[in-house]
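Following are the structures in question.
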Structure 1
Amino acid sequence: MLYDVIIIGNGPAGLTAAIYGMRAGLKTLVLSDNPMSGGQIATTYEVDNYPGLPKIGGMELGDKFEEHAKALGAEFRQASVSSIEDHGDTKVVVTDKENLETKTVVISIGADHSKLGVPGEKELTGMGVSYCATCDGAFFRNRVVAVVGGGDVALEDAIFLSRFASKVYLIHRRDAFRGAMVLQEQVKANEKIEIIYDTVVDEVVGKDAVECLRLSNKKTGEQCELPVNGVFMAVGTKPNVVGIQGLPEQDEKGYLVAGEDCATSIPGIYAAGDVRTKQLRQVITAAADGANAITSIEKYLNGQK
């Protein structure tokens, strides 16, 4: 069977691509090794920045995306993709179950936040541990939070959170930040932000929510507990590209190089959502990518005929 488009990934970008693909009359298949749709939002307790659906549960929002795509007739299969073969006008998506032929491919496999890997981090994710300040910052209005990291994202997160929180601790394992100097100056001038240098988080502590952080100073060895209501991990992200062969051009961090039209270095293969090079990685921008990818595919297919 020859598909018009195979979408790899069932997060907001992939599911939106499925919706737009079906509306465009394309024979559409969604592949994912995860039976639960939604990508990262499925593990988010509450999403408060998707227009028209304030305070919706992340799993519920992912389900709504999937229900919409299925109602239009999109086909779904659970499979792990190992490679994408480019045969010109057709592509072959190789999975652990079968090889599938298609005219075009949308890669929407997302990205994952780098983890500290300390005790309590995984257990309290969504209960005070967050990886997205712009997603969750408003939940911590007039509360005490910490940001862990030293790059641009950590500095930006600390500044952003200072709009809501009563106090922001910025914890960095070195004695100097890696982020842009203009951001460093803004952080240091912000009365709500307190910088803790040369320090690492040993444990996130809490029963039903984050209560405090156990910290160690790398230079002195001194240990302490820091009471906080939330902690934002800003130690980087990584695209979910490991284990897939035949991918288009990637940047130095592994993200697929693609612009707003989602076109990659290989004609007929498109990148949508967090896996592509972009400024902002949010549900709304992922959904926009899914729509743009299908629009580009329609133009590509029309050019073939």
Structure 2
Amino acid sequence: MTLSGVKTESAPAFISRQVVRSRYLFVDLAPPTRTAFAVTCAGREECTPDYRIRRDGFQYHAIEHILSGNWELQTGGKSYELEAGSIFAYGPETAYLLRALPSRQRPVKHFLDFSGIEAQARLSDSGLADGRPRTLIQTRWIRDIFDQLLDCGHYPPATQRTMSRLLAELLLLQVREDARLTASDESGSYGTFTRCREFIGENFRSLRSVDEAARGCHIDPAYLSRLFKRHATETPYEFLTRLKMEHAAANLLRGNGLVKAAALDVGFEDPYHFSRVFKHHFGFAPRNFVQRVQRKTSGPRRPV
């Protein structure tokens, strides 16, 4: 078994073997003693259904972010149920138990480990140092930062250290600002907006209308429109249409089938209706759009 190219037997001892699929970034597991703040490692782990880990302390400061599944965290004499969007921290003095609970969703999580003489202060500033888990509102931001952290593995070691440190600082700052948003008067409204936007983003191919999207979000269509008016620069219809058309355009440019197939893939049973919407969005009918892009990308170069 390998862990993203790291053999299990040669991986650090703290890496759990209760992992089905994983992706890791190992930056520096033994940074210099006087380092101010440095990332040691990060990862994304799809865990086994019976995942369970107990620690009475950890050598680094750490943050864990739940991506999917149901979990239980026991720490500080209390028990917490975690779900997608939950985030918590622990460190050298933290005793905790984390285990996956029965769920139809796979138990998947991110983690970030860091150290340095400023690590505890950075964690305290983020609002996570008390050990209690929080539920994030802006989960997409956190996921994106973790993805970028793991992509640091493509760079030379010196760049990995610098880039991972900056991204970790950004993540802690985002967690802090998310807490402020939660405490503000608009937190409920923005949280609902974020939840709806993510639902549409994950299901746009099958959604046929804004009304259907609102039902899936368990809110009224008029309220969905008000949320987008307050927190976005486009209407729910424009957002849904943009996702559908961009996905269809990408399929057409890859040569994945005819216009009818591209239309069906994003929920349009009538290819003529799809073509009208596509033309309104891009300014060209699907076939003309593809031909125009192909001419631009494959034609002879002209002198500037």
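Just so you know, all these numbers are worked out from the coordinates, no wet-lab data involved. None of these values were measured; they are calculated from a predicted model. Cβ atoms are built from the backbone, for glycine too; each structure is taken alone.
Observations on the structure shown:
- Identity of the structure behind 20.5 (criterion: Kirkwood radius over Cα pairs in Å, calculated), options 1, 2: 1
- Distance in nm of label points 7 Å out along Cα→Cβ at positions 16 and 128 derived as 1.6 - corresponding label from 1, 2: 2
- Structure from which -14000 was derived, helix-only ellipticity at 222 nm (-39500 (n - 2.57) for each DSSP H run of 4 or more, over all residues; to 500), options 1, 2: 2
- Entry that produces 20 once relative contact order in percent (Cα under 8 Å, 6 or more apart) is calculated, selected from 1, 2: 1
- Once distance in nm of label points 7 Å out along Cα→Cβ at positions 144 and 208 is evaluated on every structure in 1, 2, the highest one turns out to be 2.
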